[in-house]
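*Asks:* Listed after this line are the structures, all set down as structure tokens.
No lab work stands behind these numbers, since they all come straight from the coordinates. All values reported here derive from a predicted model rather than from experimental measurement. Cβ atoms are built from the backbone, for glycine too; each structure is taken alone.
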Structure 1
């Protein structure tokens, strides 16, 4: 055998190499080549000169040398009425104003209209991560937080899209976004999610992320109610490479608004670096330019915070702090902020949760943009920070912090009912409009499927045919409403018509608008009014109850119900006969086992799932193997493990006793020792085996003979046993302590095991 100590590497590095973090790649800070979060080699110094009411220079660049981004910002973002005042304020003071709860949000928004990109970036760069998170909570536009879901699948299967959209609505997502693996399938995906998103509740906004011109056509046909994939960039070369200009993007924003479609732009750190056009400027400065553009073009809001560039941004020192800082810039400029948190920036779950947590605690107009409500492999945008696999963990985070992340737990039966309803509704529309005829096998497989690997539904070619038919026949949302209504899906038809009516009124074109309980709420009628403790958004008692209603929640009655299921089996395996008050023993070879008040009366299995009859058998077998004899007492005045053991030891002829709680925690004690100074302790009941209990009994018999046996060790592999069992531990212990009687004497028990029963 080789000597492991001859290795020339500390073995801890092997452990670290096996962690998910090692899949992440990190970049050296290199400002000359754009790898800088806050201080690019070519970042300009803030500055503004005005002549004859026009910008003469901005951030050190004369007007004659402006690129198209500078020109647009100067013409459409900067407010000359406030610019001189705002630019005169030192950046350090602006930073302090952002975190001063006594400075109203409205005042900071007013000043932002007169600040250049370099000044905005310089101000937020003064803030550390905690200050950025606090300022973001203060500066976001709408008081009530929300969330957005990705609803896609690997097959672009319309039935699955409809079913998953319905579940996303039930979970509380305010917006649903889809895209497709095959661009040709866009119309089919749009129709499917449009129908699914109106099952069960009205008012969830929906978008289909496609090529911009086609996305606009889909919106004009009425299938979508918002758009956010109108990309802007912080360098002129990146814009040109994308075949766009700030003016073409502004025209597109106006086109959406003219048809009552809510619109956000998309930008985010490292997009220019990914495209190769960073100009040696920092991520934050380039994003500040993007956000000034978006405010200037009249966009309702922004989807920013890294987005597709998040993995690259986070590879740079301070990159995650920069992602938070650009989100802060967005809300400072009074834009709705769909804070990135869609592209998974790391393989490390710890890094992912750390990045998202400030937005959960502090709130965000839309915390994720978006949250992968489907499984990772079905997420056509690539895995999000959170996906279907982690959805319940997000629900628990909400409960942990009593923070509203926009989601509400749903029950199993409710989810299945919604999925079936959505599949039936879409199947009717597809058949009624002559697009396709889903089979019962397809419908059943999709209704219960967790992901597309589980479905037997449309082949990719069939989906393309459906999509082509929708587009070529000029089918619109009105055709879908008529079909739903005529097919017996009246509620869904009315929910969809409700959204169409809102488009006509234009009510949700206000900044940061979403629809809750049939009403539009936005920065206009639900402004963020945070000015310190007790202000701003606070979770109501009703909402708190919703956040708390997750699965796997125990109470005393549930613990007793679970134990009752084991009671009949234990009654067949063992009989406990009470023989009166216990006497002090005289047998020097006996080991007294003191059991807790609920042992075999209210509680019947240990935390490891062992029947208590099997545990007693194991202890008896071990004691007898060690040459001793077992006597069993019920200790009635305490349920504490140490005092159970000490009480047993004091009544034992050998002076050695074993104390055991019904949950499985056990000690070996000696009569003349201090209560908590036992001989051996089994504290990890969830991983204690029957073999361990047998060994414990054998050791107790050894102590009774005066030996000093090697203690029995119950090994663990670093399991978080507390997280798995402590709720049940506390509830079980509460049941037992309630059964305790002050000054009650121990009782002698006679134990009869059923013949041939092994208790397992």
Structure 2
């Protein structure tokens, strides 16, 4: 067959929808006539029509190469005709890939179409959509602007432009765009404008106001009648707002609606699965994502979410090993993944729960940080890991050299928890006294309800409320031009954790509000009390470790009630007052040994504020303790006074291994209640022992070893000491007397204020 006959036959097959036959014919012809660009072009059309967009693009690129090298042929059409036909082909391929959510292929094809036919009005909005889906908002915004010059009244285009501006942290530009929004005809609601306003309010952290816009009768009526161009997006927005307002059941219904409307949307599946994880329904989340992948093909975002999910209460030590192995394997093999989206859409929550596994987390967290910097929207924006043999100490010295002089040094403290939170128990009094002593101090928060803590701190230093979205917070923090930024409790809040990947100050430090190294390259120094660190601790941190000879806190003393009569009972009560997610499976065997040796023992815990954590903990104890689990009693959540009373009523208070008590131990020792602890390998497992050492070292008597009876070095010693103390009221009373005498020393924060002030302002602190 001659070239024209084969071409006609191929086109006939394409018109008949016989795409596989057309592809086979075109590829066969390409083997016979390898220099002719028409065959790869026809093969590209056939594969595109069959939904094989990547293959189609490969053939289209082959056609472009053939055209570039081909000389003049008798059968060749005019150059203008070739260009137009080629542009149309690239555009068709791009639109097909866009419909199939093949974003990279779509962007490549539409970009080529735009190069060949820059005046085609159909290309800009679709190329913008592809770039937006690839999480390149600045490039997408430029194409949306171009599209709007041709169609200024297109409201969906205007809404998408606003979303790109918000994703790029350009809140002011987004607000200007909204102010210039064309007025709709009288009596005609503009749903896109309402939606845009809600998105802008969400970005500012004003969730209740945004939700009110979406729940007006007019908006709901129009939405239900199909008047919204992208209903899945509106359902998802409403779900996020409900989630932020802690209306979780309604949020779940909104995410389910989004997934019903767009069953092929990985973002909708991710949002619903993330909520299921938060509710402790990890198996349901995993099943949802598996079903989505089965129905829609490989989905890197959801595969990442599955691999990086960490249940708060592991079922066993073996499950902990499996969680960490799965994470490490995924991070090791993630090199080829694309940009998956916003870091908090990819990770969901910070890796908070790794700290409770009792393992060295440094390398796993470094790998996770590198993954976030490569495969989320942090890529190219946040500070990457240093290349080559750059030592952290050298980097810290270099950055310290750029600090202003002490009298001009700008210092900020940042947290999402300037309210009634554990972190404020540690740091409120510290900041209250320290901030007025720093010449240029700032306190950085995120949008939250007003409360006495933040009002009191606002009297000591300017209180800066950062936007409630990552890009806006990044821009606002950078505009402060800080010398030093101190993260108080990094890892306990998603937004603060994501912000820490950016360089928001010349030098960035982390206090031990969550005592866990971060792996984040932009974190320079980790600050902890020397009394809590093991020998050689610097090897356990990705940051430069700095230890100070003070507690680095201003813990608020407990308002302990007057001692009342003890509960009448026959046996002995062992109380573990820690959060249930701190109770490592390794402790189960220790508890079992105590119950077996003390037939009249009762173990007590406090229920979690989250029911699913309590259920998971109970199920684990039933498996690990067997019949002895009947002697475990769960106490309800209670006031601080009732909590202290429960501590006093116990025969012995038990600390948790691997992650020891922090605020609980402060409260117990402040109330004169001794706590049995087992010193761990990491600072987070040595807090209670560190408090004992600090209190004892500050007194001339009864001596530095006065608390040795409360510090175990092994599980066997822990069990032996527990049984001994529970059966020895006199010895326990003596230890309680010592605790009551030395406990107040833990709440004197003058040393911590002086120590942290000196560290932040001294020229020698960073050398």
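*Asks:* Taking -16500 as the value of helix-only ellipticity at 222 nm (-39500 (n - 2.57) for each DSSP H run of 4 or more, over all residues; to 500) derived from one of the structures shown (1, 2), identify that structure.
*Replies:* It must be structure 2, since only it matches.
*Asks:* Sticking with this one: When Cα Rg over 2.2 N^0.38 Å is compared over structures 1, 2, which one is greatest?
*Replies:* Structure 1 gives the largest value of Cα Rg over 2.2 N^0.38 Å among 1, 2.
*Asks:* Follow-up question, since we're still on this one. Work out distance in nm of label points 7 Å out along Cα→Cβ at positions 13 and 621 for each of structures 1, 2, then name the structure with the largest result.
*Replies:* That would be structure 2.
*Asks:* Something else about it: Comparing 1, 2, where is relative contact order in percent (Cα under 8 Å, 6 or more apart) highest?
*Replies:* The structure with the largest value is 1.
*Asks:* Oh, and also: When distance in nm of label points 7 Å out along Cα→Cβ at positions 445 and 629 is calculated for each of the structures 1, 2, which structure yields the highest value?
*Replies:* By distance in nm of label points 7 Å out along Cα→Cβ at positions 445 and 629, the leading structure of 1, 2 is 1.
*Asks:* Among the shown structures 1, 2, from which was the value 66, 43, 36 of Cα extents along the principal axes in Å, for residues 349-692 alone calculated?
*Replies:* The value was obtained from structure 2.
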